[in-house]
Structure I
């Protein structure tokens with residue numbers, strides 16, 4: 001099992017996860033052409049994708065989903081609420097899942113969607129298990145609930161939102177309403193919130209901790225890294241920070 005980010009941030013998000021013969025794309029916030037370009041950098045053909053999982057309807061996660069699905073005949077899975085907020089239900093091959101009803105299979109993956117607090121219609125995130133290893137993804141959440149923490153307790157790798165530094169957000173360029181939205185209980189996780197979650201997990205089992213969805217205006221990679229290492233210094237050699245403008249390396253599990 002391995003995974004790679006195609007880009008992470010407010011201008012577009014997509015995560016590629018492979019296990020056996022199955023390739024799943026989690027979100028597609030890039031145009032069709034840009035997604036194809038970024039997949040090419042990783043040596044992946046778009047028509048080799050088994051499915052696209054959609055976490056919620058915001059443009060930086062769903063922008064290219066319908067176009068990619070139609071062009072390459074790729075199945076799309078989302079909650080019904082997300083589909084109602086977009087045009088996904090009109091895409092051939094769309095199928096709903098219930099984020100409260102347990103896991104489902106796509107090829108070699110067992111996929112567990114779980115609900116998160118975010119200002120979207122029916123948002124969720126995912127734990128993807130391939131064989132004996134599993135990847136937890138947590139972005140676009142305003143807070144860490146007990147359910148979120150418990151769902152991620154046994155993952156072997158964690159892609160974790162570190163959207164903003166609280167001080168930078170408070171003094172940054174966003175207008176008050178947008179600051180309140182980003183920092184609120186239905187917004188995005190701060191460095192401190194992400195670090196608090198990491199401190200509650202069994203970090204010894206985490207092969208990778210990957211900081212994701214950093215704000216380009218309200219955070220810095222070194223601040224996110226420092227916050228996570230303050231909470232769990234043992235992950236230093238296993239910690240990476242994603243960027244917006246380029247795919248990451250492959251992370252092996």
Structure II
């Protein structure tokens with residue numbers, strides 16, 4: 001049944017649809033953060049653990065805690081190799097289930113625009129991070145037209161089908177991120193853009209990937225067979241491919257970081 005809300009309930013489908021994209025951005029994001037080893041990390045909206053696993057592999061953390069509102073996503077996250085002491089639990093970004101000053105760093109990968117009250121979500125990150133600790137996030141520049149599946153969104157809109165948006169899309173803007181971090185009292189606030197590319201083996205690989213996307217998959221499932229054929233034809237024409245049929249897509253994320261006063 002279609003809903004007007006984006007929900008995440010299939011860890012494997014999310015891995016193919018967005019997890020791989022998140023890790024592409026995450027590599028540059030972690031380079032930019034340049035964290036010390038041995039930190040206690042909190043991954044807010046950890047989903048199926050795509051970024052959490054990258055964090056554990058790249059940053060030699062003392063421990064990682066992941067929080068997400070989807071038990072199905074967390075079940076997939078728990079199936080990943082444990083590269084460091086890692087725990088996952090249900091939780092709300094606007095009411096984190098931890099005492100003050102619990103972590104050395106908190107991150108929100110591809111989450112800030114899903115938080116109904118982004119300012120409250122940032123305040124919660126600041127609350128649970130120790131003085132001097134890091135608070136950071138990245139989000140697709142969805143209002144700037146740099147979502148990974150922007151071509152698909154554009155063609156769906158041309159057919160009169162509006163893909164679902166997260167509840168707080170404005171929070172993905174660089175200037176809004178900067179203001180949120182500054183208003184929360186964070187110091188040395190910096191922002192940057194991160195551009196990444198992903199290549200699909202062919203159109204079928206791309207199509208099967210998007211069917212698992214929560215923001216578009218249910219909309220496609222509700223389309224008539226004739227409209228699906230039209231959409232596929234338009235997408236084939238729009239997406240550039242090399243002589244082997246491979247399709248390369250470009251996306252851009254906006255990122256922000258700051259330090260807790262201490």
Structure III
């Protein structure tokens with residue numbers, strides 16, 4: 001198993017194609033590497049690429065907030081059957097979730113940006129941290145074209161994970177960082193990969209789903225709106241770089 005450092009990134013950066021990169025990561029890290037997905041297009045492409053590179057062996061996980069679209073759960077079932085694998089599901093810690101709801105109510109994310117971030121922290125970040133406890137390499141579907149905040153995303157980033165005093169490095173990898181949505185869609189179509197049904201739905205007025213999260217916090221966007229306008233729409237006038245906390249830009 002390779003040390004997580006800049007020398008490792010230099011070695012991996014020489015592998016330009018995502019398939020061979022995923023194969024090399026699996027060769028080095030085995031069950032300590034996994035793809036994290038919420039059912040977006042890029043995550044589905046990564047699962048297919050990993051399947052072709054490492055068979056049905058690479059781990060895949062998702063953060064189940066208990067509030068995903070029914071179509072999202074259906075997609076996970078489709079992917080599991082198609083690739084004959086199991087998507088690991090990490091859920092919010094019950095004590096923190098109960099305390100948050102008792103203090104602020106079920107719909108606290110409407111109240112303020114701070115409470116939306118708290119809700120995302122409990123329902124998404126804490127489950128994701130449980131997944132990272134088992135990993136040395138976290139593969140994500142981040143792409144530079146997804147938003148202004150993600151425009152500078154690279155293929156590799158070293159993050160620190162764990163409690164203060166016990167932090168350790170994890171390699172965060174975005175194999176398709178430079179791909180456009182058109183490239184991702186072309187790949188999915190050519191390889192007959194199952195995709196989220198809502199991402200292909202065309203609604204009246206040219207509206208469509210672009211980015212999917214929890215069912216209450218996700219709305220379709222209009223033809224001239226930025227890609228993440230449909231996430232926490234009520235904050236659009238005050239925040240154009242909306243994130244749930246999983247993928248904050250490097251400081």
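No value in this document is a laboratory result; all are computed from the given coordinates. What you see is a predicted model; the values in this text were computed from it and never measured. Cβ atoms are built from the backbone, for glycine too; each structure is taken alone.
Annotations
- The greatest value of FRET efficiency 1/(1 + (r/R0)^6) of positions 70 and 230 (r between Cβ atoms, R0 = 35 Å, to 0.05) among structures I, II, III is that of III.
- Structure from which 21.2 was derived, mean count of other Cβ atoms within 10 Å over residues 78-85, options I, II, III: I
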